[in-house]
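These notes open a run of structures that come right after.
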Structure 1
Amino acid sequence: MVVGSALNLKPILSVRYGEVRVAGLARGQKSAWDKVLKTIEKDGGMDKTRGYNIGFTGKKECVSGFEAFIKEHFDAEYKKTVPVGSVIGVHVGPGANAVAVFLN
């Protein structure tokens, strides 16, 4: 993890049917956010009729930039922002951001 921190590497995780998997790796926060959007599109795109939720680990203040980014790029109804549970939090640590969508 020291190497990942030094290189500013951000893991992109995906959760499907309760299984956590690594969907990619990005260098830097903005690159990670872009990769989240690309991963959603690659996996079939978001079902815009069902809206989306935003999640975070740690302090809620850490999610404001990600929240604004997602709201700017998603043409769907925003539902709410919630803390991510400990099952995912243990993998990513504090300061992580998440978006939950239903795929097409």
Structure 2
Amino acid sequence: MKNNETYGNKDNNISNINHIKDTCNSCFFSLPPKQFAILASLIGVLLIDGLDANQQNSLGNFIVSIGQSILTAAAQEQVIESNDEKSQHLRKQIDLLKKQINELELQLD
């Protein structure tokens, strides 16, 4: 019976995480830029309450590391999307050139 309770708790936790993600998507990412910056400052000030300088440095570096990981993943995704767009554009150009070559060959015949 304990295993069922454990799995039930895991399902509940996953449901809570999904709810938090949905809330972030609907509220957090729709904030105007100035409010977004103010929120970041406010959270930063609230997080350092009760921490000494070493703890603040540690927490700050940890959060920056998280941000760097997110930025790295986003940059890689943009590179891949850009490469796909370039490939599609080149394919279209190649197709157009093939059609033009075919038309020129027909004119020669």
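Read the figures in this text as sums done on the coordinates, not as results from a lab. In this text the structure is predicted, and so the values were computed from the model without any measurement. Cβ atoms are built from the backbone, for glycine too; each structure is taken alone.
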Assuming 0.35 is FRET efficiency 1/(1 + (r/R0)^6) of positions 39 and 87 (r between Cβ atoms, R0 = 35 Å, to 0.05) as calculated from a single structure, say which of 1, 2 it is.
2
Out of 1, 2, which one gives -32500 for helix-only ellipticity at 222 nm (-39500 (n - 2.57) for each DSSP H run of 4 or more, over all residues; to 500) as computed from the coordinates?
2
Out of 1, 2, choose the structure whose coordinates give distance in nm of label points 7 Å out along Cα→Cβ at positions 15 and 47 equal to 3.0 when calculated.
2
Comparing 1, 2, where is Rg/Rh (Cα atoms, Kirkwood Rh), for residues 23-62 alone highest?
2
Output the label of whichever structure in 1, 2 has the greatest value of volume of the Cα convex hull per residue in Å³, for residues 55-94 alone.
1
For 2.01 (Cα Rg over 2.2 N^0.38 Å, calculated) the corresponding structure among 1, 2:
2
